[in-house]
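These notes open a run of structures that come right after.
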Structure I
């Protein structure tokens, strides 16, 4: 496997092509090469994506390790355990039997809900990468359906429709715990954080309590509220 993707950054209201990443996979050996574009290097506002490992120079940056073949700044744009679980099961549902690469996990993300300023396209394509589903995010009124889908995934009983909800509309966000992107009552993008059937106590309650304490301590933290879906709590942040 030898694939090139374009790396863009959203900066000062514009999208800039900052570099190209070549992902190489041969047998069990995986690596990547990253190189900044001339246009980004000549931009007087340019900055390094990672000052420690992707310095702003003309040379190619080679990356390989036992854990990952992607530079940290780019790897952080992919998903963690929850998102990877959804992506892996979705690919399996549509008949993919091969092991997914780190690039697969990176690109199978809804660009609208991707956290951070980095954006990605496959080399030569104009649309920002989105391998699975559409680009709609559900309103918070759809929490019951999203919660049921998340519970099904956690009990290994999910259907294709459950995965479609969480991947297409919910988008696989990072972290280990179940969650989904939603549009809140004010029309803003929010994160719905769900309980886990194996929780010993209510984690969503704890998340909202932590935000309330931060606010009382004068810390500029995200705003959140608790919403009950039947007897189950969901933290909306």
Structure II
């Protein structure tokens, strides 16, 4: 639980989001952000101390100016849970994951900035998303973020946009134009599909042989079937992406 919080929440999310507040002209906001970072980091050291006593003690001494041992410090306490903020942040995380998944599936270069269209039914949720717009754009590498009405989204062509659902009232649309070099990507995917088909044919031929299925150890047969299923799934994904790109091109 401590590892998941420190690495999965604090480092992966808050530390990244904090960069949008630390490196701007709002000095007071940056100072407040630094205070929160330090408080959470020191509290995390206290939680980790029973498992990593020497490392956490040394870091604690450096950060606190050697004002007492971490062993004698007060244990972190919790004033209460802000469920509304937690729920809001969960939606924020899902939105980021949705855009990142599209980027990964379309193999968009890491540093390439994209455009995005959001439809958000709830005014409250829309306000929350806009309040973290800079962080959202930073984490997703979005240069142009537009929030549109659901009615307007109906006119968006499925051949020109990729749609993903964040939740019941929140959808993301990413324009395909300019994401990748279509011709190069189609050529690459066709080569990839050819290789997968060749490997898949080899495995299917092996599995169709009675001598292999009957004489090979069951573990080997099961592993071969697993590899065949994985390749079939990969081929389906590659062909789906090829179809999308060819339509858009």
Structure III
């Protein structure tokens, strides 16, 4: 499978794929400048299909196991990657009205990024059900990383926003419990990164003219679990978003 990088973000992703060397990610078979040849996924199996056929628990655990492998990779000469502090700047450098979800997301991101460093690893940065494919005997492997660096708990947050609005919202609490157990991460820390990431993702979707509804719902659920948003407030917020 040929992949040609057309921007700096994709070049960075190619660097990270090369560095992972097939450990939890598709193997880079050849590389020349901005082009890489990746091993080809050889199965029609899909994590999206698993989630949509009442096997969402399995899909979440599989995705978690892939991330665990990526985070455990510790080869020398780490590639140039973007720190989470820089990644979150679109959210954290702006001012948002007090009490809004974007305000809560930005404040949470600032707090997380100012805390002592912990569990810092090279991050995929965009792991979701469509970025993990099945490679036959090699199993489930990741593709298309963003190439970030920071707290590994961040990388699990995007799983909670996918693969569809209904699954993400209806199974939020169940999925949080699975991720905490399978990844060995602190529940509150996962929820905080989920609130921060959902806000940033919602902001980007708004800028791109896309609906941020799923991200905002996940942010509201995370904020409620963190007791930053009351259950009454959550109900009122949902009613205000209803068509």
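Every number here is computed from the coordinates shown, using simple stated rules; none is lab data. The model shown is predicted, which means the values in this text are computed figures rather than measured ones. Cβ atoms are built from the backbone, for glycine too; each structure is taken alone.
For mean count of other Cβ atoms within 10 Å over residues 84-91, the calculated result is 20.8, so let me know which of I, II, III that is.
Value 20.8 for mean count of other Cβ atoms within 10 Å over residues 84-91 corresponds to I out of I, II, III.
For the read-out percent of Cα pairs over 29 Å apart, a value of 36 was computed from one structure; give its label from I, II, III. Write out the running numbers ahead of the final one.
Numbers: I: 36; II: 54; III: 28.
It traces back to I.
State the single structure among I, II, III that was used to calculate helix-only ellipticity at 222 nm (-39500 (n - 2.57) for each DSSP H run of 4 or more, over all residues; to 500), giving -19500.
Considering all the candidates, the number was obtained from II.
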